[in-house]
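Each in structure tokens, the structures are laid out below.
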Structure P
Amino acid sequence: MLERLLGFPWTDLFSPAPDVLHARKTVHDRDGLQASVVIGERWPTSRLFLSAAGDVADSWELIGRNVLDGTTSAVHFLPAARRGEEVRLRPPDTAALGRFLRPARRGLLVGVEEQDDDLRLYVIDSANTRRNLAAFTPRDEGFAVSGAHELDDLTYGILWSLVQLDDGLLADDQTLDDEQQVLETYLQLPRSAPSRMTLPMLTAVGAAWLGSAFCAQHIQRRLDGASEVPLFWTREQTGEEAAAWLFFRHKIAYLQSLGRRFGGAVNKLSRTFCIP
């Protein structure tokens, strides 16, 4: 009762008063509160922060572990209803949604469908939402997305890794472009690789991308004229480390090149995981 009347959590009300109190809108019982709690409970690498101000977006922090650096995205919650394989996201306030989509930043929309004591969640990014809204009218029952947008463990894992990889590479974009030209010097040497200490201050993702790109080029150049099918080993031990095989384009090209070169060999191409 006191929280609802006074607009502050009870822990603040029964704590020593700060020097200055600024009355503000509370996030208590607001839209998205239950969904933010559910996301945090299901996936411990997520933290959601709900804004107390109507003109400030909520934020979704994706926490890295041993490889990824972590990043934060703006997030906006909408009611959702599923009909077969289609999900309708219904913005109760299209003006508020427009304000959320306008800034040039990464944004994620989370559709929330209440099911008895549980929630089904659906996620779509701002860029796709803008395209959906182009054909949206106030008379529509929201805009439709595929049921494949449901936020389950697989979707969360893809979202969690892809967003962190993308933001890390964007942060290092100019530096990586410059350093790729330097790598050509190392590639001409018979047995050499750029030391981590020689690289500029890159994010963990940027350093991983640069090292991976170097290794892919180095291996392919050394395989010219190979008389036997090579045996490869790799040290990825977690999904976080292995995510680059899904999203780094040079890795896909590297695997395709090896497949074309050795795919028809009698001794099939193989890769061993080296786990300490």
Structure Q
Amino acid sequence: MLNLEQIPRVKTLSKEAFLRDYFRPQKPVVIENFIEDWPAYHKWNLDYIKQVVGDKEVPLYDDRPVKHDEGFNEPHAKMKMADYIELLKAKPTKYRIFLWNVLKEVPELQKDFTFPDFGIRLMKGLPMLFFGGKNAHTFMHYDIDLANIFHFHFEGKKQCILFSQSETKHLYKIPHSLITREDIDFNNPNLEKWPALKNAKGHVAELNHGNVLYIPEGYWHHMKYITPGFSMSLRAVARKPKNFAKALYNIFIMRHFDNSMRKWKGQKWIDYKNEQAILRTSKRVTT
């Protein structure tokens, strides 16, 4: 079992308390009652989304291993939203939607929520929706811009596992990438195969309808849908100079270098990175 502590939960949270107790010390928190005044709190469910955007074609992703010939964030399939929602309801599926821009794809949904005042400036052009079916999950990853994230959950239940960047040395990070080894099951890891995980200290929470999870900047996160549902994320830029510099490096250098190496070396590059994840993690743990 992983060494995970429950993320603190509060009913409500003032701006001052958020900045003092969670943002400045960079600690995660779940706010249980924060968006009851949003129309989205009462309206947003799978049926409503199907009604509003059922005819739109949406990109779908699953948990297949990364391949050298797949572009950055290239979808694995496409489907009309109405058909996808029917699939979510009918049976477990690994297909997920992520980084679906509300403003770009469905501007009318913006009427259903407001940008909250947490005391930090949110990027108002990037409200993103995420959907998943029962047991669908993401790889353990951190966001390319190391943003502060506010994750608003609608319908169903979702489990979130978090690790700070300080725990990276234990997580079998893939070099020149934003993910860990894809064959690690973070819900039931084989600690004999992945012994460094015994040293990792993380956080866990279950999100229900209306809950808001604050994910501090650069935190690793693994999301698993316990039941079909969806969430929306709002984000703010990384404030720590080290994280902001790392975000710039990821966006303008690392991503393009990795794509170039995939084209040049093909699958050998992917295999090399997977091997290096084990070698580098083992070296860090033993030194």
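Worth pointing out:
- At a computed 12 (relative contact order in percent (Cα under 8 Å, 6 or more apart)), which of P, Q: P
- With helix-only ellipticity at 222 nm (-39500 (n - 2.57) for each DSSP H run of 4 or more, over all residues; to 500) derived as -7000, matching label from P, Q: Q
- Structures P, Q were compared on distance in nm of label points 7 Å out along Cα→Cβ at positions 98 and 258, and the highest value belongs to P.
- Distance in nm of label points 7 Å out along Cα→Cβ at positions 82 and 146 - structure with the largest value, from P, Q: Q
- Which entry (P, Q) yields the derived value 1.9 for distance in nm of label points 7 Å out along Cα→Cβ at positions 154 and 234: P
- Computed over structures P, Q, Kirkwood radius over Cα pairs in Å, for residues 74-129 alone reaches its largest value in Q.
- At a computed 3.8 (distance in nm of label points 7 Å out along Cα→Cβ at positions 2 and 90), which of P, Q: P
- Structure from which 22.4 was derived, mean projected area of the Cα convex hull in nm², options P, Q: P
Every number in this text was worked out from the coordinates using simple rules, so none of it is lab data. Remember, it's a predicted structure, so these values are computed and weren't measured experimentally. Cβ atoms are built from the backbone, for glycine too; each structure is taken alone.
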